[in-house]
Structure P
Amino acid sequence: MPDRLPPLTAFRAFDAAARHMSFAKAADELNVTPAALSFQIKSLEEHLGHALFRRLNRAVELTESGKILAPGAADGFETLTKAWSATKRLHDNRTLTVTAGPSFTSKWLAPRLFQFVQNNPDIDLRFSASLKMMDFTRDEVDVAIRFSQHDDEGFYSEPIIEEWLCPMVAPALADKIKTASDILDLPLLHQDDITFLHPPADWDTWFQAAGLKPPTTAGTHFSQSDHAVNAALSGAGVVLGRISVSEKHLTDGRLVMPLDLAISGHASYRIVCAKGAENRPQVARLMSWIREEVAAIDGLTKTRTFA
């Protein structure tokens, strides 16, 4: 029969003391007296039959036994915390935490969110604009909207927008563009947050598709696609606009596509969540709403000629 583990409170006292290397600081964290914490650690040592700490004059240090036990204790509490949080969220049908990248958030998601909130007043929506790779359990995130060229293995992953790009300008510049070569006479706006795409989805690729030699001038580069779109909205030049972050501006007429030729980004936006989470009521409602909203892109896609 396997040896029974000591009480969890003793492990918690040891874990806190090992992290702080101080009984006093560990006692403060756990809101107990140093004497009570010391008693818990002493009981753990008696159960093991070996000392876990060397008590020095004004400090403590781990023994060899303590060094072996400390990582396992820390991992155990982290695993337990994750499992507890996941279990609580499993039965929480009100809170919905969503994360998406900054460009997609500012240009596509944020302008529409009020509609979802108005239609779903019983959902407590929480949002984070971030490109950080999320751990659905550790970070307590329910849904991530991510842009990539690959599937998200091990998760529920549903494509929602197939990315494509086309020259876009403010209406005041549209009359200056009758053919692809006319774009060479205007300032080009570049977006550097998609340089990782392969094959490339940039101005060189578009000009080659149009049968033209790419320009040698550098143009203006932006680290985020939404910043490049904002520059185009102001009339600063032509952006090879991404449909995902430009659709609303095209729909309301603030941007126009004077030419039909478009190129594929060979990438897509996806709704990603832990397997099974797609069936939770608030997640299912968000996904259904997103599917309805992205349908407007289909009409714009049908008017393009793809290289």
Structure Q
Amino acid sequence: MTAVAAFSFNKLVILGVGLIGGSLARALRERDGVAGAREVIGVGRSPASTARALELGVVDGAASPGDDAAMRAALSGADLVLLAAPVAQTLALLERIAPFLDDATIVTDAGSTKSDVVAAARTALGARVRQFVPGHPIAGRESSGVDAALPDLYVDRNVVLCALPENPPEAVRRIAAMWEAAGACVHEMSAEQHDRVFAAVSHLPHVLSFALVEQILNSPDAALKFSFAAGGFRDFTRIAASSPEMWRDVCVANRAALLDELDAYTAVLARLRASIEAADGAALEAVFARSRVARTEWQERGAKMSAGDASK
């Protein structure tokens, strides 16, 4: 295996120490190749959640977002700040930390939408938006909260950075190096492209998963249906166990791109419905066969990429 250049940090402040923030903290503290003091401070709305992060050793200290003195102390001398809260909180969080940010601090986020996050950063930070590097780690689990955090959550996972024109190249490289130290593969794209891509491959599947469960819940024999649900239902609805708060915010924030995808999906459903109504087995099989081939090729590409990374 090739050696990975050491990533170093002295203080990381995480706003929202749940699965995403907690996993990054654990990765940077527990994985090899990270140097520096590696102090992690957690900031959370719930004293219970930050207390649990302290108990588990995920963070070294905690601060309440409502305490000016605590926030000033937490952010003083911070190399890095990660916003790992629901995207609807981005503007308020950036406004909260802006008065206490050192000029050398780099701020990034883990939000599933980017155009709204960029707009919030420009509003809250003004000219200091150069210190904000938008990001999105493509990783997760059905479980949430700091108890679900894993040091290897980001290994071989993609992270997208949507660098701003104002960002110094070194700031973007530093955030990329942070995620690479956690085991991730870093890619760059524009905020607009990011939101179109993830509306299709992430946001739409979550809506469909929630919708199927809702449909069955609303049926008069819901209990009977759930009692016979097996592998297909489990696989399709796995992501319906995700955070309702997070996905509410994602759907609202990325509604334009998501509505385009919903309309396109509805059109496909309408064609399938017409084929089923007409008992047109050939048309159905053609769609199913194309989909099977496309998914198999996608899965094989992923397996090859993982094998290639493992051989380095």
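Structures P, Q were shown, and distance in nm of label points 7 Å out along Cα→Cβ at positions 187 and 219 at 1.3 was computed from P.
Please state which of the structures P, Q yields 34, 18, 13 when semi-axes √(5λ) of the Cα gyration tensor in Å, for residues 107-290 alone is computed from it. Only structure P yields this read-out. Taking relative contact order in percent (Cα under 8 Å, 6 or more apart) as the measure, the highest value among P, Q is held by P. A value of 29, 54, 16, 1 for P(r) over Cα pairs in 20 Å bins from 0, in percent, calculated from one of P, Q, originates in structure Q. Comparing distance in nm of label points 7 Å out along Cα→Cβ at positions 43 and 123 across structures P, Q, the highest value is found for P. In this comparison of P, Q, the computed figure 4.8 for distance in nm of label points 7 Å out along Cα→Cβ at positions 19 and 243 is attributed to P. Quick check on the output: 0.05 is FRET efficiency 1/(1 + (r/R0)^6) of positions 51 and 251 (r between Cβ atoms, R0 = 41 Å, to 0.05), derived from one of P, Q. Which one produced it? Of the structures listed, the value fits P. In this comparison of P, Q, the computed figure -12500 for helix-only ellipticity at 222 nm (-39500 (n - 2.57) for each DSSP H run of 4 or more, over all residues; to 500) is attributed to P. One of P, Q was used to compute mean count of other Cβ atoms within 10 Å over residues 11-18, and the answer was 26.5. Which one was it? The value was obtained from structure Q.
Since every read-out is calculated from the coordinates, none of them should be taken as a lab result. All of these numbers come straight from a predicted model, not from anything done at the bench. Cβ atoms are built from the backbone, for glycine too; each structure is taken alone.
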